Structure P
């Protein structure tokens with residue numbers, strides 16, 4: 001079996017979204033059922049671009065769990081690493097929809113979510129190491145045994161290929177922001193890419209200003225920092241060779257493993273895309289690069305899946321070896337499309353749809 005192009009690890013569940021917009025759950029009459037969970041949505045988004053994607057997660061041993069298997073297969077996502085936990089129910093998530101920017105979430109992950117019951121001994125570490133992109137989330141660090149499993153996977157992978165840490169901070173899953181920061185600090189040295197919004201960046205590195213947060217993530221060991229700024233768009237920063245050296249010196253243990261997997265001229269991100277990169281692009285990468293891309297204007301219906309759509313599109317662009325600005329524009333547009341639709345996984349766009357939106361915005 002060929003290696004996965006995108007292998008994610010983390011949440012899965014059933015999204016029950018109201019079909020009545022602008023009213024509270026108290027007043028909602030009907031709901032629509034969808035596959036949900038950040039890591040699973042990212043795998044679906046990548047599959048929509050033709051990428052071989054799979055997810056490592058757990059469901060309950062119940063009809064909702066069976067539905068999630070059916071949904072993953074229907075989206076073209078490999079479910080071989082999705083297994084049931086007999087003693088726990090499949091999680092369900094409700095939301096309220098108040099466009100354009102208020103979408104309260106209600107997680108029913110009691111007494112504990114099965115996706116937090118991933119044990120280190122259950123991992124296929126070779127599949128994790130061989131995947132072109134391995135994607136983990138902050139939520140996976142919130143409880144044991146998932147925390148140890150996530151860190152085990154990251155350490156075994158040892159920065160081979162592209163390793164994405166989705167900062168994914170959900171306050172209801174943590175006792176405090178300080179606890180989350182502690183465990184994020186354990187994971188960051190093993191990631192080549194970090195993705196998060198301003199609040200998540202502040203949780204990870206204690207800095208909220210986008211450029212400063214990106215710099216702090218570089219110092220933590222990350223090669224590419226992506227800071228989502230909502231209405232202000234997105235900032236992406238690829239660190240310079242000098243910053244890379246500084247980060248290596250400041251965290252010798254974690255970075256020594258990264259150095260073993262890196263070429264003399266740069267990072268695993270650049271290596272994986274070298275075939276599609278020009279000499280100019282490689283030069284820009286070695287000198288460091290920072291781009292800011294504005295959002296694509298759309299009429300927002302439900303903003304909850306936009307970040308996951310962004311993530312899947314980011315994976316696609318990194319695998320394709322696109323220039324940084326082109327990747328960010330594509331990912332922004334993918335997120336905008338999903339924000340204009342009701343669901344998350346079911347709303348993930350094709351490349352043709354994303355290109356059409358970008359072209360339309362260019363001529364608007």
Structure Q
């Protein structure tokens with residue numbers, strides 16, 4: 001089918017375009033906050049902690065930017081059960097009588113030194129216990145600032161790439177809406193494929209590097225590679241869609257029994273229904289709200305003639321299901337009345353088997 005170019009975006013495209021823009025801008029702002037403020041702040045804390053020196057008598061007990069080590073006695077341990085990663089709470093009483101607790105990764109049963117009554121040294125930095133020396137081993141707590149920048153960096157990269165993907169999709173959707181009726185044009189599909197590839201890489205890049213700059217450089221290199229791959233795919237996809245004929249060719253199924261699957265019949269015909277399911281069998285096509293296909297069946301007359309199987313269009317009636325991007329539309333006619341049968345692509349052969357094959361052009 002050849003579409004007529006237009007100078008305005010198709011009305012059905014305006015909703016998705018606005019949604020892409022709104023969510024894309026929101027995600028971009030969140031990513032900027034994480035990448036420009038949260039992750040660098042956590043990285044600065046890591047540097048300050050790793051370069052901090054032991055507190056001296058001149059620093060006083062209230063000093064927080066130095067490492068203050070105090071002696072304590074273990075009161076008890078308590079296994080943390082609300083997390084997937086094994087950890088436990090270490091309850092201690094310091095030499096001055098102060099009681100507190102801190103959470104340590106691992107299993108207390110596998111740490112012989114973490115027994116009630118045992119001596120322990122805990123080290124504070126900025127008023128939080130950062131590690132505990134149990135026997136000859138040092139155990140860092142959940143307040144350990146080392147590597148804490150990676151979580152906001154991962155989230156920032158993923159959210160930022162997703163936001164950029166949505167903004168690019170908004171521009172592409174507005175541009176494509178002037179030239180195509182397809183609800184799922186190949187350009188948007190290519191953008192989402194490239195974007196999801198970058199999102200996966202952005203999720204692992206911080207764990208492969210030692211700092212923020214290195215992770216951003218690695219993600220930038222991956223962006224260049226993905227853009228190059230998309231550029232190479234454009235001529236192939238454009239050539240495949242150049243003729244403008246978007247007819248889908250499927251062989252009808254040979255039905256020996258009735259099948260029930262998701263589908264709708266749309267149009268002005270009296271049997272059009274939003275019941276949600278279709279029944280296809282030898283010589284019968286019917287609608288039903290029953291997933292088992294037993295009750296409230298409404299047969300379709302034999303005068304319904306299939307004309308063409310195609311992808312969904314933006315001009316289709318409101319309420320046309322997408323079936324997670326797997327929908328196809330069978331254009332039909334019943335005594336001059338246009339009728340659309342919408343179902344998943346994998347179920348379309350059964351519909352064709354019930355109605356008969358599409359006439360050859």
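No lab work stands behind these numbers, since they all come straight from the coordinates. These figures come from a predicted structure and were not determined experimentally. Cβ atoms are built from the backbone, for glycine too; each structure is taken alone.
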With Kirkwood radius over Cα pairs in Å as the yardstick, tell me which of P, Q scores highest. Q
Match the computed value 1.7 of distance in nm of label points 7 Å out along Cα→Cβ at positions 222 and 334 to one of the structures P, Q, and report its label. P
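Who wins on mean count of other Cβ atoms within 10 Å over residues 22-29 among P, Q, i.e. which is largest? If you can, show how the numbers build up before the last one.
Numbers: P: 11.2; Q: 15.5.
Largest one: structure Q.
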Computed 32, 32, 17 for Cα extents along the principal axes in Å, for residues 134-229 alone - originating structure among P, Q: P
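Assuming 1.7 is distance in nm of label points 7 Å out along Cα→Cβ at positions 94 and 342 as calculated from a single structure, say which of P, Q it is. Could you put the intermediate results ahead of the total?
Details: P: 1.7; Q: 6.6.
That value comes from structure P.
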